[in-house]
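Novice: Have a look at these structures, which come just after this line.
Any read-out appearing in this document is the output of simple, stated calculations on the displayed coordinates, not a laboratory observation. If you're wondering where the values come from, they're calculated on a predicted model, not measured in any experiment. Cβ atoms are built from the backbone, for glycine too; each structure is taken alone.
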Structure P
Amino acid sequence: MSALALYVIGEPRVGKSAVFDALTLTPHGPNFTTRSGHRYGTVKVPDARLEALNALYKPRKFTPAETTFVDLAPGGNEPVKFGELTGLLGNADAFVAVVQCFGDADFSGRPLDPAAQMESLLLELVVTDLDKVERRLERIAQDRHRGQKVSEAELKLLERLRAELSADRPLRDLALREDEEKLLRAYQFLSQKPLLIVANIGEAAIAAGAPESLRAAAAARGLEVLPFCATLEAEIAQLDSEAQREFLKDYGLTEPARVRLIQAAYRGLRLISFFTVGEDEVRAWPIREGTNAHAAAGKIHSDIERGFIRAETVAHDALLAAGALSRCREQGALRLEGKEYLVRDGDVIHFRFSA
């Protein structure tokens, strides 16, 4: 897969853009581009395992995985209408939903209620999908009235989705068979995408974290909440590594929120990484958990997948301990795996293939 795409969403004036800034700022300044009013910032995915392999091989090229954060064009005091942006939002791998947890009032002047704000955002995603389902069902009914052939499997599945969405149940909670998931892929339903709740808190609340009401509401929906002080994290993001560690220590933190957010996104998307190593390049390859060696080879190049012979595989820690693939082979740590081998997180793989 290419860079993981995380779209930052939220109500007006919740600090959405401030969170995006904190995620994309570097010691050298801002790292984003603007297209059609939307901001795109791509960052390297930190991985201590990959960095250790890089130190071992000292290759000519070092290629960590990447994550792209997207900040939707500001709409002033008007909430973003997801229905008008389904084409854009459909490209997201997951959503980062920012909830205001600072101050006393929301953008409309009502008393601040983070849990209700989260629920409103989730409802908008569900309503957008419901509208899409109903419009598609209308077209199917019209086609059938004209005597055209329709897919009974699609019709049955869409009716099931309509019932779920009408009951305010997001599609990410719906158990689907593999053939049903394949059928729905082109729809890019928004409520089917993984979601991470970011509680944008003030500095004074860092020790306390996210409000209990928000944590409870998110837990009831099976969602993870990440406390995030955007103003503080923006300061941290602009410091070099050593200064960052000292700054984090002063606030009782172990790592920047950007790292924790990416890790949470990987968990939500069930992503793992395998590595390729050599003098030319050390590189991370994110794949879905449960991907076999044959499909993983295709992530590198279709020719490798097509001509797959076997995968020479070793755990990254075994390679680091041995110091070289040749010694792993001597010690019996290097395994020969076939097409159906399920790649494990942290595997170092060398693919053998015929041209």
Structure Q
Amino acid sequence: MATVVYTDGACSGNPGPGGWAFAVGGGLFANGADAHTTNQRMEIAAAFEAVKALPGPLEVVSDSTYVVHCFRDRWWEGWLRKNWHNSQRKPVANRDLWEPFIELVRARGDVTFRWVKGHSGDAMNDLVDRLAVEACVAQVGRTGDGDPGELGPADDVAAWAGTGPAAARTALAARTGPAIEGHALAVFGHRPPELGGYADNPTADAVRDKMVEILEAKAVITDDLVVVSGLRLGAEMLGAEAAVEVGLPLVVVLPYPDPESVWPAASQARFAALRNQAIDVVLLQKKKPESKARAGAALAKRDVWLARHVAEALLVWDGRDESLGKLFRTLEEHLPDDIWVLDPAGL
């Protein structure tokens, strides 16, 4: 059966600050912001982000005829035949969003679209409306699983904002955990099998030593440098150990409670020692996942959250591992000029 995802966009001023959102009932939800955009672009972005995020057969439900008719009535076929011109022989608006979106939908072949009337009492349409307005006002995105928690009134930017974007961001932070203070650098990368194994070894030692060198150099030019790690075995834990060695503040971001509980005792002890040295621990999900699939999804959402909340990223990657390649592309969307790749083979 197809997963049903609802999408919506919001904009204040049109053009002006905007927000997009998507949500699966009882499952994944996400929203995001754009400082200067239009309502139509946010509607496209909402559906595009949903299709990128959700694998398998998918039904996209939107109150935007602009989005639904493009696919249901196959507008895109005419656009392609006419070299991206519409029936009035004018260039298709928002081609920069439409072109990759249409390419993805065509490549997948398992995505359908359905229109729903906005503000008609549909609970999920109302939910994504509120999430889109939230992102529009706060200009901050978030992602999660299940109930998004308290939300402001739908389609009412002024009422949600109260005294403006600052108030909206304060309210959002109260619901989604503290922001990371300082110039945050997140560490990602290979797991132990690609770093010489789970025990101490020359490859892991070389990676840690190089991280120490990098962090020492960055600390000289950045007074408020903070290292952020999820403490997964491998590069993330090595990055946390490098931060402690350099004497930099460490913030730990966990996708759910006690992710180390399935590890061997020695690895659990190493995790606990680093967590206890952190200045803050951010927990993104209150309940442990019920399956490996949900755990994997929570880790993916953690990566997106980090990409949106840090200033830089250090990725230990040999350039071949495709899962890290996907992570690199996620980071590149949010930090195009601030990703540092460390190839362990070159150490």
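Novice: Suppose Rg and Dmax of the Cα atoms in Å works out to 21.6, 68; of P, Q, which structure was it derived from?
Specialist: Clearly, the read-out refers to Q.
Novice: Consider the structures P, Q: one of them gives 15 for relative contact order in percent (Cα under 8 Å, 6 or more apart) as calculated from the coordinates. Say which.
Specialist: Considering all the candidates, the number was obtained from Q.
Novice: Let me ask something additional. For the read-out mean count of other Cβ atoms within 10 Å over residues 44-51, a value of 16.8 was computed from one structure; give its label from P, Q.
Specialist: Among P, Q, the structure yielding 16.8 for mean count of other Cβ atoms within 10 Å over residues 44-51 is P.
Novice: Oh, and also: For distance in nm of label points 7 Å out along Cα→Cβ at positions 68 and 260, the calculated result is 5.0, so let me know which of P, Q that is.
Specialist: It must be structure Q, since only it matches.
Novice: For distance in nm of label points 7 Å out along Cα→Cβ at positions 12 and 140, the calculated result is 3.8, so let me know which of P, Q that is.
Specialist: Source structure for this number: P.
Novice: Could you figure out which one of P, Q the value -12000 for helix-only ellipticity at 222 nm (-39500 (n - 2.57) for each DSSP H run of 4 or more, over all residues; to 500) was computed from?
Specialist: For helix-only ellipticity at 222 nm (-39500 (n - 2.57) for each DSSP H run of 4 or more, over all residues; to 500), the value -12000 is produced by structure P.
Novice: Work out mean count of other Cβ atoms within 10 Å over residues 244-251 for each of structures P, Q, then name the structure with the largest result.
Specialist: Ranking P, Q on mean count of other Cβ atoms within 10 Å over residues 244-251, first place is Q.
Novice: As an exercise: distance in nm of label points 7 Å out along Cα→Cβ at positions 100 and 332, calculated from one structure in P, Q, equals 0.9. Which structure is it?
Specialist: Traced to structure Q.
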